[in-house]
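What follows is calculated from the coordinates using simple rules that are stated; it is not laboratory data. Note that the coordinates shown come from a computational prediction; the quantities given were computed from them, not determined experimentally. Cβ atoms are built from the backbone, for glycine too; each structure is taken alone.
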Structure 1
Amino acid sequence: MKPINLRIAEELGVRELQAAAAISLLDGGATVPFVARYRKEATGALDDAQLRTLEERLRYLRELDERRAAILDSIAQQGKLDAALKQAIDAADSKARLEDLYLPYRPKRRTKAQIAREAGLEPLAEAVLSRPDQSPEQLARRFIDASKGVNDSTAALEGARAILVESFSEDAMLIGTLREEVWSRGHLRSRVRAGKAEPGAKFADYFEFSEPLAKLPSHRILALFRGEKEGVLILELVPDLAAPDRGEPNAFERQIANRFKVAAHSRPGDRWLIDTVGLAWRTRILVHIESDLRLRLWQAAEDVAVQVFAGNLRDLLLAAPAGARPIMGLDPGYRTGVKVAVVTGTGQVAATATIYPHEPQRRWDESIAQLARLAQEHRVELIAIGNGTASRETDRLGAELIRLHPDLKLTKVVVSEAGASVYSASAFASQELPELNVSLRGAVSIARRLQDPLAELVKIDPQSIGVGQYQHDLSEHKLSRSLHAVVEDCVNAVGVDVNTASTPLLSRVSASATDWRAASSVTVRRRVLFATVRSSKRYRGLGRRLLSFRQDSCASATATIHSMRRAYTRKHIPWCGASSRRPRAK
């Protein structure tokens, strides 16, 4: 069995030394962005994408090896581990293949086949299979033994059939072949449950539905499984739409028969053996394959859904920032009013208010006057309007404000308020804005996320931003791991300003990715701004690793922005002692 380093190197098309170095760094606690940027000499310049793939494969292969060791130990304890089986298990390159090999040895409850073996019927099963030219009933008479519960030849043949069915259904090579055949030929069919058409109307597209397994898109798979989970749909895996009637063996049963040299040659035992093959297919093999393929469908759909979440989150985080400009944030609402917050160019809260332009109070003119006064007093340039409830009405309010007061030269922008309520009620928001109530904190967040989406959204748990579908059906651990990796990559691709960055933002920096180190930076700057890299060396927590990131950032990381950020932003970087314009990424 090849070592993990070599297997990953072959998959990625890199040298084994590169893979080994990257694995060593990741095991030592280094993050992917840190390794990609500051350990290029060790990894042979592996980029972020290669390192993310390496990290995922490393996790999978280690889980595979742990399972392999557990299976080998279990079979060895049973005294059934021979050289050929060990070689096959060592060569297994997937979890599905491992489980196929382990199936005959998996501890299970006492089955009919085990009872039949205990009754001494295994030789009968072997005889019927190997000598189809003899009558099964005649062979069975020699195994009648009332003391063992075998009262007649019918009981003996039932026991022999149970043994053969189990033997057929535990052939690893056969199961693997049939699984791929069903995947390529099979369809997933759905129909509505009786009496569920009206309450389950949202699943109407799937009341009479069928599509090939291999062609099902991820969103459709998730919808079908959601409908089944809610008790609206019945899902059925159809192995082959062109299969013959029950009276004739289908293509899958013929493969099983060929595997065990069962054929219809009009011999006395042929019919009994063909019926046994059909029983093994219907009751054991198909059930096992259907379970495996449903899991494969789910995992494939889940992986795509997580990728969609990650892509949407990346787009949101790397949206074009408005930059250091005074912004008015409007958190729309009807009965409770529209919450207003004005933030300065550095994100500090300058003023807050609540206006009631909509139903039921309809204080439209008063609201416009109040907004105009705040805009003039704080020299507001942009209006950020949340896209939640009453967003359209509030957008019309902003348009009216701009029309009536052209001298203010305002521009309105509708922004996503996803996760704003989560941030408002978070512990960090309470520490950051202790003087504001929860509703006004949401308006502050809306204003800031137009100013710098990355700096503001990084304060929110990525899963709470809600930028995908079927979130609650997905693996929480898998989704969380992927989204946190996106946030980490975005922060390290763009860089941060240590004089203005929040603790959550600093904690994502690869060279200082600890809450303690980030909090230390924030604590220090309350007393002194970092004018240069050298000036921060004397502060505990801002050591060589952090400074190396900052020095490199002056030349590249902070001065470079991901190509998805489609705007130039002029921003002073105090710790570099210069102004920098973020250019488009090459």
Structure 2
Amino acid sequence: MSLVRPCWWEKKSLSMKKIRFGVMVSVMVVLVAFCQLNAMALPFTELSEKDTARNYVSKVWISDQGDGTFTNPVLYADYSDPDVIRVGNDYFMTVSSFNCTPGLPILHSNDLVNWQIVNYALDKQIPEEVFAVPQHSKGVWAPTIRYHEDMYYIYWGDPDFGVYMVKTDDPYGKWSEPVLVLEGKGIIDPSPLWDGDQAYLVHAWAGSRAGVNSLLTIRKMNWEGTMVLDEGKHVFDGHEKHHTVEGPKLYKKDGHYYIFAPAGGVEQGWQLVLRSENIYGPYEEKIVMEQGSTDINGPHQGAWVDTQKGESWFVHFQDQSVYGRVLHLNRIKWSEDWPLMGKDLDGNGIGEPLKKYIKPDVGESYSMATPQESDDFENGSPGLQWQWYANPSVKWSAQIPGTDYLRLFAMSKKYLPNLWDQPNLLMQKLPAPDFSASTKVKLGIEWDTPGKTAGLIMMGQSYAYVGITYKDGDYYVRQVTCTDAIDGNPERVVEEFKLSSNEVYLKMEVSAPLATCYYSYSEDGENYKPIGEAFEAKKDLWISAKMGLFCVSESDVRMGSYADFDWFRVAGLEKE
């Protein structure tokens, strides 16, 4: 999609033939210049993300093997509860974003293997005042994306407020404001289906809010998809054999209604498929994928999608603890109107996930691409890989056009005991089992005020960072840890050294299987010195640990000061 707006003279070529040639040329020159200026006035991030993001290839995790095959996981990052659709030759995916904002990331692929982040569907979570502070484990749960009557729809459940919907005619552009389709607590994991002249919505229940779970319910919905019309009917009870059945996806194929639903829990569950000739049942049931003899635990919850050539594939997650729920892709083959996912390795009639496949047949080959990780902060803005821990405020960063660094302002900790509930943390997903992250930061102190800190953090229920701080008229680099920050425990300064200036290079090296972090710093960008102690990363609530940048101020000092981050780089670990 071109971001340069068409000029009116392009549509008036017939009438302009009547204008003398010299006048016509003059007019066209002026108008071309005007249109070029008009295009330049568009937000830089809108132009640059489409032009440059497509070229990004990770240095730490690539699924595409370059020989017509791919390996699982397709994305070794926390893309939980994925849903995918195909529109023409384009595949679009969205995933759970919980409390992180912007929410509902939109990823694009042409082959189901090479993905990049192209947009977000939710600028801020609502109610905005509720999500102005981190609401760990809350927010956007298990969305569904659909294409209907030339519009893209996303439905998701907020366990505390109900089912919301946003829509657009351009997935790269602006999405609508959220509409509350179904109000209520514990109503989660919605999936719509437009069938004949009636629309439906299937959903699950969160026991923590609703007092009941392991049930799937279908309700009628208006054709516009903006409100449900009845109290619904339960169509499946999983209490006996499929406890914690949730995440339903509703489809129709060859006269059968199908509900694809995970059961058995996030870490050790299986993939269930229900089938009926009537949308309200009764439904037959079949387990179609399980861990079996593989080391891929809990292969479930995701999306069925068909390629242009008629192949069926299943995009799903695998829980990898601190690394989050990583993305897998397994083939579906149909037999007697039942899908079999992966391969039945032990002959029990249930598929098991595979680690390597020939890439999906989409009619042609596409170049490698991965979600963005490193960032040069061109035009002073963070790329699409970044999310805040809460609804963002314009006061947190400068983002001035023409600058080539990210300026974060030192926001007050407001007497919080640690950073667990600090909203202005700029974070992104862990991209691989082993990697390094580094940045260059300059701390700008105003009014000679102490108590300002900026740094590179590994965030979770416990966290650690390496950062630069100012005290007693000097700058120091320090490593800080906070054990069980979720419980309100204070930070601990492990080690610190005086710096010769207010500028420092910071590095964090992360090693599997426990995402163990090792911190170092440099004053010249070449010679790095270790600092502090090894730290074992801890996941957040329902999401992975996250890495990122921050700038904060102690609560009892004068406002002001800022940190300028020149870049953020993700690379492989250096071999010893």
For 3.6 (distance in nm of label points 7 Å out along Cα→Cβ at positions 225 and 297, calculated) the corresponding structure among 1, 2: 2
Origin of the value -0.58, -1.03, where log10 I(q)/I(0) by the Debye sum over Cα atoms at q = 0.08, 0.11 Å⁻¹ was derived from one of 1, 2: 2
Ranking 1, 2 by relative contact order in percent (Cα under 8 Å, 6 or more apart), the structure that comes out highest: 2
Label whose coordinates, when FRET efficiency 1/(1 + (r/R0)^6) of positions 217 and 449 (r between Cβ atoms, R0 = 35 Å, to 0.05) is calculated, return 0.05 (choices 1, 2): 2
Comparison of 1, 2 by FRET efficiency 1/(1 + (r/R0)^6) of positions 305 and 441 (r between Cβ atoms, R0 = 25 Å, to 0.05) - largest value held by: 1
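Ranked by mean count of other Cβ atoms within 10 Å over residues 257-264, which of 1, 2 sits at the highest value? Working shown, then result.
Values: 1: 15.8; 2: 24.0.
Of structures 1, 2, the maximum of mean count of other Cβ atoms within 10 Å over residues 257-264 occurs in 2.
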Value -2000, calculated as helix-only ellipticity at 222 nm (-39500 (n - 2.57) for each DSSP H run of 4 or more, over all residues; to 500), assigned to which of 1, 2: 2
